[in-house]
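Down below are the structures I want you to see.
Just so it is clear, none of the values below were taken in a lab; they were calculated from the coordinates. In this text the structure is predicted, and so the values were computed from the model without any measurement. Cβ atoms are built from the backbone, for glycine too; each structure is taken alone.
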Structure P
Amino acid sequence: MSISLIGPKGTYEFPWIRYALLRDNILHYLEHGVCTPAFTETYKIGISIGGSPALLSAQKLREEISRAQALCLLPIDKLAISARTLAVLRFESSLPEGPPTRVVGVDLNLPWLSSKSQQLSDVFGDLVTALLEITEGASDSDTVEVVET
């Protein structure tokens, strides 16, 4: 399953797991386990999973991703994941109860990660870069369309 973003400066398609891990690490490190309005546009990307398209403010998304970009500098052993994302990866039939996120570090097996991975940028840095590129110079009226592909 992939997600496509169509913004004022281009289009980008990526695997859903990269978004889920970016979201989970925003929730863990920047939101301290509680969703707040600080990352509303970023969280709306997840609406598209399951087939519902979303329309985001390109300017607000850029501001949010600019703040989240610092996560890319964290060492790979700081990788956090939510119980929901972990349940999907394990093909569990129900979503587990418990803390919203936890640090799993290198224990999470991600097929695209090299054993030489050093930072969280190796997990979702390409997504962060692409989001900044497609929203570069965005005005108040610019939008990003998000669709499952």
Structure Q
Amino acid sequence: MVDYWYRPPRVKVLEALSAIADERIHISGEKEAIVFSSDKSRKYRVKWNGGRGIVADDNGSKYRGYLGYPSIAFLMLKGLLPFDRELADALKGIPWREINEKFKSYRLTEAYIAEVLREKGISWSRTNSFIRKVLREIEKLKPYKIELD
């Protein structure tokens, strides 16, 4: 039986863009990567089967069953999910771990990030449109869980 990933929280799309902009993703082979947390205190493994199967050992993936930001970022780099360089650059340097721990709510984190982006000249309507686009593509892709080994 195929076990599909749950839809990720919206803010994980932005966290994935930030990981790419911060160059925290180290591709270690055609189908594997190591992704470092924003404060570099943790590293996550991502493994892909070359199709729709993917797995990572971040907390969201392991404990909540949703497609986590390391997997989203990997799929963006592989061209399977949309990527926006300007938005990614605007998210560069965001201390995600600190913000997530401070707000303890994805909704509040997203509101904070919206304000940060507005200050950088990125409209929330543009950001929101991109998030929705990525989430639609994830739903179309229907990624499923594989073993990490």
Structure R
Amino acid sequence: MVSLDGSLFIQIVNFIFLIFVLNIILYKPIRKVLIQRKEKITGLEQRIDTVGKNIKEKDDAFSQGIKEARANGLNEKGILLQEGADEEREIIEKINKKAQADLAEIRTKIAKDVESVSESLRQELDSFANAIGQKILGRAF
């Protein structure tokens, strides 16, 4: 059976002293390490969140830059196509004008040639008629 004598008070004092010593030697350093670890984890989580936000912002900026670059490229392409079409139209107009001028020159030359040939044939018409008449009739006029 358990007796309640003076050793109980010694055990109670011994227990309280043990708790006090364990608290100083073991529990406080462990709590301190746990608190430091928690602070470190919290700091790392905040850094992760910050880096994640920065990455998202940079990705959005990159995507926006790509969109703007594509839009600028399409605008420049449209401008270049329009300039090419204008230049093509000018070249075609020049070629058409030159062709029209050449055609008019050729028509004038042909008209002059036709007129000169017609005039020379009119002059030789009498001699041709006489020659044909002589051949058909067999005598001279």
(request) Can you spot which of P, Q, R the value 1.6 was calculated from, given it is distance in nm of label points 7 Å out along Cα→Cβ at positions 42 and 74? (result) Q
(message) If mean count of other Cβ atoms within 10 Å over residues 18-25 computes to 10.4, which of P, Q, R did it come from?
(response) R
(message) If you rank structures P, Q, R by distance in nm of label points 7 Å out along Cα→Cβ at positions 106 and 130, which sits at the top with the largest value?
(response) R
(message) Given a value of -34000 for helix-only ellipticity at 222 nm (-39500 (n - 2.57) for each DSSP H run of 4 or more, over all residues; to 500), calculated from one of P, Q, R, which structure does it belong to?
(response) R
(message) Matching task: 3.8 is the computed value of distance in nm of label points 7 Å out along Cα→Cβ at positions 58 and 82. Pick the structure from P, Q, R.
(response) R
